[in-house]
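Each value in this text was obtained by applying a stated rule to the coordinates, not by laboratory testing. All of these numbers come straight from a predicted model, not from anything done at the bench. Cβ atoms are built from the backbone, for glycine too; each structure is taken alone.
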Structure I
Amino acid sequence: MKRLFVSVDLDGLDDAVGAVQERFEGAGGLRFTDPEQAHVTLKFLGDTDPDRIDEIVQELESAVEDAGVSPFEARFGGLGVFPSMEYISVVWVGVREGYGAAELTTLHETIEDRTVAMGFDPEDHDFTPHVTLARMDHAGGKDRVQEVVRSADPEVGTLDVDEIRLTESVLGSDGPAYRTIESVSLR
């Protein structure tokens with residue numbers, strides 16, 4: 001089995017992602033993601049039979065066609081948390097409204113439709129285009145995280161989005177390592 005997801009990768013923005021993470025320095029309980037692996041997850045597929053990869057890629061190609069989304073520019077910035085400021089499990093940087101959020105949402109919706117029809121589990125929450133900066137393992141640094149999220153509005157940068165990727169997540173002792181299995185170009 002391969003642990004798979006569909007993503008838009010933030011190639012070239014790792015230094016900027018790392019700089020935003022530094023704002024949370026000293027916040028206990030945070031486990032930071034690797035800035036070099038920063039991405040927007042469009043759909044988490046989970047443990048998948050490798051024999052299904054060709055079928056998944058075909059469905060992703062169809063989903064991109066259905067979405068009718070041409071290459072676009074996405075602007076990353078601002079901060080947020082899931083599920084709420086009182087109970088923080090994920091700290092994230094968002095996508096600016098009017099700068100790629102609508103296109104990413106459209107791609108998510110068409111990929112969701114296609115993959116659910118293939119038998120993958122539907123999402124159990126609304127889609128918010130975001131890049132995970134950190135996961136909160138315990139609430140030790142909650143006050144610091146709340147303070148930074150409320151007061152900071154960082155710019156991460158702009159990315160030309162011209163493809164989506166089927167990505168494998170390999171869990172290791174240092175956390176997950178991601179590997180692109182296939183790229184699907186936007187038209």
Structure II
Amino acid sequence: MTSIFRPALVVFGTLTLVCGIVYPYAVTGIGKAAFADQASGSLVTHGGKVVGSRLIGQSFTSPQYFWGRPSATGPMPNNGAGSGGSNQGPLNPALAEAVKGRMAALRGADAGNASPVPVDLVTASASGLDPDISLAAAQYQVARVARVRQVDAARVQALVDQHAERPLFGFLGEARVNVLALNLALDSAAK
């Protein structure tokens with residue numbers, strides 16, 4: 001009987017040690033050495049204080065800031081623990097009502113803007129945590145942000161252009177702007 005259990009226990013102990021301790025610590029160590037920023041959550045600091053992550057969207061609702069994509073996580077917006085889409089199809093009445101409400105909020109914050117509302121300002125991303133908006137969504141908001149902050153729209157547009165990230169290799173994805181980085185740049189420019 002011990003001739004059966006002893007080898008099984010040795011294999012179990014060895015695999016537990018290798019797969020449960022050695023491998024995870026080795027991968028974590030390599031990740032922290034090779035990709036320190038990403039392994040630490042791509043945290044953004046401002047004034048010596050962590051204010052967010054470049055990888056997770058944040059809710060900005062004040063008209064003086066650029067607004068990001070709506071979050072599909074609930075009940076708290078941009079909650080990484082609840083990442084996932086709403087699973088509402090295009091014919092779902094709840095999605096249609098949510099989009100109408102978001103469009104009304106955008107129009108209410110910038111009543112003079114008659115431009116078409118970019119779709120990424122009224123629909124959530126698949127993860128519900130998207131930190132970026134399209135250049136069209138950023139440009140849609142330039143006039144409002146400039147008016148509320150009482151600065152020239154050209155200055156705000158220059159910040160958008162400065163923070164625009166181009167498609168990978170020039171063709172993969174679309175041009176986008178990280179909302180947190182742009183809003184921090186707005187606050188820094190105001191000082």
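Miscellaneous remarks
- At a computed 1, 8, 16, 20, 19, 17, 11, 5, 2, 0 (P(r) over Cα pairs in 5 Å bins from 0, in percent), which of I, II: I
- Label whose coordinates, when FRET efficiency 1/(1 + (r/R0)^6) of positions 21 and 133 (r between Cβ atoms, R0 = 41 Å, to 0.05) is calculated, return 1.00 (choices I, II): I
- Among candidates I, II, the computation of helix-only ellipticity at 222 nm (-39500 (n - 2.57) for each DSSP H run of 4 or more, over all residues; to 500) that gave -8500 used structure I.
- At a computed 35 (relative contact order in percent (Cα under 8 Å, 6 or more apart)), which of I, II: I
- Origin of the value 68, where percent of Cα pairs over 13 Å apart, for residues 29-76 alone was derived from one of I, II: II
- For FRET efficiency 1/(1 + (r/R0)^6) of positions 53 and 69 (r between Cβ atoms, R0 = 25 Å, to 0.05) computed as 0.65, the structure of I, II it came from: I
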